[in-house]
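*Asks:* Structures incoming, each one as structure tokens.
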Structure P
Amino acid sequence: MVQHCLDRGYEVVGVCRSKSVDKLDRFRDRIKIFPGATNDREVISKAVAGCKGVLTVLVPWGVQQYSSGTAQAVMDFAEQGARLIFSCGWHISRDGKDVYSWKLKTFAKIFGGLARFFRLVELEDQVEACGRIFESDSWWTVVRGSDLEEGESQGLPVWSRHVGDPILKSNLTRRVDFALFMVAAIENDDLIHEAPAIVGCQTPSALEHAVNK
């Protein structure tokens, strides 16, 4: 995501957990880094000052309202009129019209329960975070990602409003292209107040949709 922003000529400010700052060493001379947690309101207030776009990964770490705390801090401190791009998974539904496979529903139920039991992840808080975003009058977009894979970019992913739509059937996106979609959304006003569910543009379901379009 950092590289995509730099490629577009953006001045980049990043918030990164202190123990992970070294992962950004190759960008150290090109971006400004605020070490800290993304739900630290003081850190976020400093990081988003003057930013016209804020890209936020809603990570549900631990049982500490990490996602909702992050989202709330970004919405509270971002500049008025800034584009706020958030990311999460397909399990988030804006209007309840998404149709999930039994595999995805089973995984979310079992994994979510076990993760919360061991205090590793709190999926319910990610739902809470997105609920707050959906109710906000800020210029938000919530990008809902499919399963991810590594590899070279295949291009900008395609999207649909509801999980279960045929175009999304392949349920796979390159990680680098998930980041590309988030960065591209900054300048795409058509995505304001949308929660696009994305899939790789070269996946079978996306290609089939393009042929039948």
Structure Q
Amino acid sequence: MRQDDPMARAGESTVGRKGRATRDRILDAVEQRCLETHHREMTVAQIASAAGISPATFYTYFPDLGTATAEIAQRHFDQFSTVIDSASALARPDVTESDYERFVAGFYQYWAVRRGLLETILAAQIEDDRRYYRVLLNLMKSVTHALAPAVRHGHQLGTAGSLVMMLATAAARTDGFERDGVPYDELLAAQVKIVRAAIEY
């Protein structure tokens, strides 16, 4: 069959579509695991099983698990823009209590469905895959730099970074707070007070 044969092109197009569909299934399986658990607990065999492929097929699309997890981390970095925007809004001269509430609630809501990614940030170790962790670290740095201009006194980045890590740690432990008798809404209200006090005073 000649290279310019329409049937040949149609066949290549079908293979391309199937390949993209397989790659998407792999990434969906990686994403699901990343959202639920620390990436160190993930294996290629688990991902392959969830995607309905063999481990060998996984390596047809990705050289290693770190490449796939880094792509997923970047996908979620791109979805973080709403939190970054709400952090930037706190630097406005007409900022209100509602703006602080929107920032804290948005931060918590973002991580509520991404516990595995959050645990990766909080429990990072030197041997972790740097490609994956670097994306997550940049995510936290982005909200820190967005929040910093709102800080009115003291070291802006130091204060903003401390607030972001406080929020991240608390967001990862909401169940523990509730077991200790702190309802979710009350936890958010307390965090709003702390963030506002640190920024304005």
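*Asks:* Please compute distance in nm of label points 7 Å out along Cα→Cβ at positions 18 and 90 for structures P, Q and give me the label with the greatest value.
*Replies:* Comparing P, Q, the top value of distance in nm of label points 7 Å out along Cα→Cβ at positions 18 and 90 belongs to Q.
*Asks:* Can you spot which of P, Q the value 5, 23, 21, 15, 12, 14, 9, 1 was calculated from, given it is P(r) over Cα pairs in 5 Å bins from 0, in percent, for residues 146-185 alone?
*Replies:* Considering all the candidates, the number was obtained from Q.
*Asks:* I would also like to ask the following. Have a look at P, Q and say which one yields -10500 for helix-only ellipticity at 222 nm (-39500 (n - 2.57) for each DSSP H run of 4 or more, over all residues; to 500), as calculated.
*Replies:* Derived from P, not from the others.
*Asks:* A further question follows. For structures P, Q, which has the highest computed value of Rg/Rh (Cα atoms, Kirkwood Rh)?
*Replies:* Once Rg/Rh (Cα atoms, Kirkwood Rh) is tallied for P, Q, the winner is Q.
Here, each number is a calculation from the coordinates, and none is a lab measurement. Keep in mind the model is a prediction, meaning the values are calculated, not measured. Cβ atoms are built from the backbone, for glycine too; each structure is taken alone.
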